[in-house]
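Enquirer: Take a look at these structures.
Every number in this text was worked out from the coordinates using simple rules, so none of it is lab data. These numbers were taken from a predicted model, which means no experiment stands behind them. Cβ atoms are built from the backbone, for glycine too; each structure is taken alone.
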Structure I
Amino acid sequence: MFQKGEIVELEISGYAFGGRGISRIQTEEGSYVVFVDNAFPGQRVLAKIDVKRKRHAEGKLIDVIRRSSDEQTLPYQEISGGPYIFVPVDLQEKEKKESTLDVFARIGGMPHIAEKFDEFISSPVHFFYRNKMEYSFSTIEHDIFTGEELDDSFALGFKRRGTWWKVENLNRASGLFDEQWETQLHEIRGYLKATGLPAWHVDQFSDLFCWY
C-alpha cells in the first residue's frame with residue numbers, strides 16, 4: 001500500500017503501547033494499520049514510512065498538521081523530545097494505562113488483568129522536571145514559524161524532528177527543563193552569535209570523511 005520512505009498524511013485514531021499513534025486505513029483486503037511514533041489520537045499528521053509489512057506499517061512523525069481537540073494551549077514551545085506537551089496529563093495517563101493493560105491481556109495472555117491492577121502512580125512533577133538537557137548548534141535552521149530551511153543562520157536549540165543537521169531555535173521554555181535557563185536561552189544565542197564564531201555546519205562533519 002505504501003512504499004518505504006514515502007511521506008503520507010494520516011488520521012490518528014488510537015494509541016498503542018510505547019508511545020505510538022494508530023492510524024487505520026480501510027482497503028479491499030480489510031483494515032491496514034500504520035503505527036506512528038509520538039502521535040496522539042485525534043491528530044492529523046505527516047509521517048515517513050520506515051517499515052512496511054503486509055498488514056501494517058511503521059512511520060516516523062514528521063509534523064502535526066492538525067492538533068487533537070483534546071490538546072490544550074500552554075505557554076511552552078513544542079520540541080521533538082516532548083511530543084505530548086499539549087496533551088492534558090490525566091489523558092496521557094489514561095492512554096498509557098489502557099495501552100499497558102492491553103499488552104498484558106493480549107501478549108501476556110491475562111484477559112482479566114484489569115481486576116488485578118492496583119493503581120496508576122502519577123509523577124509528582126509534570127513540568128520542568130528534567131535535570132539534564134542537550135542543545136545543538138547549526139548554521140542550518142528550521143524556522144518554526146514559516147517551515148522554511150534557512151542557510152547561513154545561527155541556530156541554538158533542538159534538532160528538527162527527523163533530521164540531524166537542522167536545528168530549531170528554542171525561543172521560550174519547553175516545559176521540560178529549567179524554566180529560567182530556557183527562557184534566557186535566546187539571549188545566550190544572541191551573545192554567542194555576536195562573538196563572530198560560526199555555528200556547526202554539516203560540511204564540517206562531511207570533511208572528516210574526505211580523502212586528501
Structure II
Amino acid sequence: MLRAVLFDMDGTVFDTERIYCSCLAEVAKGTPLAAEMQAVLLDISGRNRADIYAYLHGRYGADFPAREIFEARDVKVMQEIYAHGVPFKPGFPGVFATLREMGLLVAIVTSTHRARMEEYLQMTGMGAALDYIKTGESVEHSKPAPDIFLQAAEAMGCLPEECVVVEDSRNGVLAGIAAGMRVVMIPDQQPCTPDLRSALWHCLPTVDTLPACIEEENQKLR
C-alpha cells in the first residue's frame with residue numbers, strides 16, 4: 001500500500017523555481033556561468049547549497065565566487081517574495097488536505113535550507129498541512145543521491161515502496177528512482193525527457209490527478 005507522499009518544494013509546491021532562475025541569471029551576468037546557465041541549472045537543480053558550491057568550483061575553478069553569486073541571488077529572490085508573496089503551483093495547497101483525508105502522510109523533502117523553507121511555510125500558513133519536513137543540510141549527499149528520500153521515509157516509519165515522490169527536476173526524479181520509490185514528475189523549468197519518462201510512475205501536467213492515481217494504485221495493491 002502507498003502510505004506517504006514526499007513533495008519537493010521549489011518548482012513543485014511553490015512556483016518559485018522561475019524566480020530563482022531569473023534572479024540567478026541577473027546576478028551572474030559577466031561570469032562564465034551566464035553563458036552556460038541552462039546546462040548548469042540542469043546539473044545543480046535539486047542539490048543542496050554545499051554541493052552546488054563544490055560543483056561550481058569544480059567547473060569554473062576555486063576562485064569562482066559561487067557563494068557571493070548565490071547569496072546575491074537569495075537577496076533578490078526574497079525581495080520578490082516579500083513584495084508579492086510565495087506563489088503556489090496549480091493544485092496546491094488543496095491537494096495536501098485531499099491526501100490526508102485519504103489517510104496518507106504528507107511531507108516536504110527539499111534541498112532548500114530549513115530556515116528558508118520555514119519562512120515560506122510561515123508566510124503561507126501551510127505548516128499544519130504537513131506531517132513531516134526534511135531539508136537539504138541534514139544529509140551528506142544531496143539529490144540525485146537517494147539519501148534525503150530514504151531518510152525521510154525511515155523517519156516517517158515507511159518503506160521506500162510505500163512512498164510516492166513528487167518532483168519537478170531531473171536530479172530530484174533520479175533521487176526518487178534511486179530510492180526505490182514511485183516517482184511522479186510535474187515538469188516546471190525542466191522537461192520530462194524520454195529517458196526519465198520511461199522510469200517514472202507518472203508524468204503529470206499538474207498535481208490535480210495525483211490523488212486519483214494513488215487511490216487507483218492502492219486499489220490494485222489491496
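Enquirer: Suppose you compute relative contact order in percent (Cα under 8 Å, 6 or more apart) for every structure in I, II: which one lands on 28?
Expert: Structure of origin is II.
Enquirer: Let me ask something else. Between structures I, II, where is FRET efficiency 1/(1 + (r/R0)^6) of positions 72 and 160 (r between Cβ atoms, R0 = 30 Å, to 0.05) highest?
Expert: Structure I gives the largest value of FRET efficiency 1/(1 + (r/R0)^6) of positions 72 and 160 (r between Cβ atoms, R0 = 30 Å, to 0.05) among I, II.
Enquirer: Okay, next question. A value of 3.4 was derived for distance in nm of label points 7 Å out along Cα→Cβ at positions 88 and 136; which structure in I, II was it taken from?
Expert: I
Enquirer: Which of the displayed structures (I, II) returns the greatest value of mean count of other Cβ atoms within 10 Å over residues 80-87 on calculation?
Expert: Going through I, II one by one, mean count of other Cβ atoms within 10 Å over residues 80-87 is largest in I.
Enquirer: I would also like to ask the following. Mean count of other Cβ atoms within 10 Å over residues 120-127 was computed and gave 14.9; which structure, I, II, did it come from?
Expert: The structure behind it is II.
Enquirer: Identify the structure, out of I, II, from whose coordinates helix-only ellipticity at 222 nm (-39500 (n - 2.57) for each DSSP H run of 4 or more, over all residues; to 500) was calculated to give -5500.
Expert: Going through each structure in turn, the value belongs to I.
Enquirer: Now, a different point. Comparing Rg/Rh (Cα atoms, Kirkwood Rh) across I, II, which structure shows the greatest value?
Expert: Top value of Rg/Rh (Cα atoms, Kirkwood Rh), among I, II, belongs to structure I.
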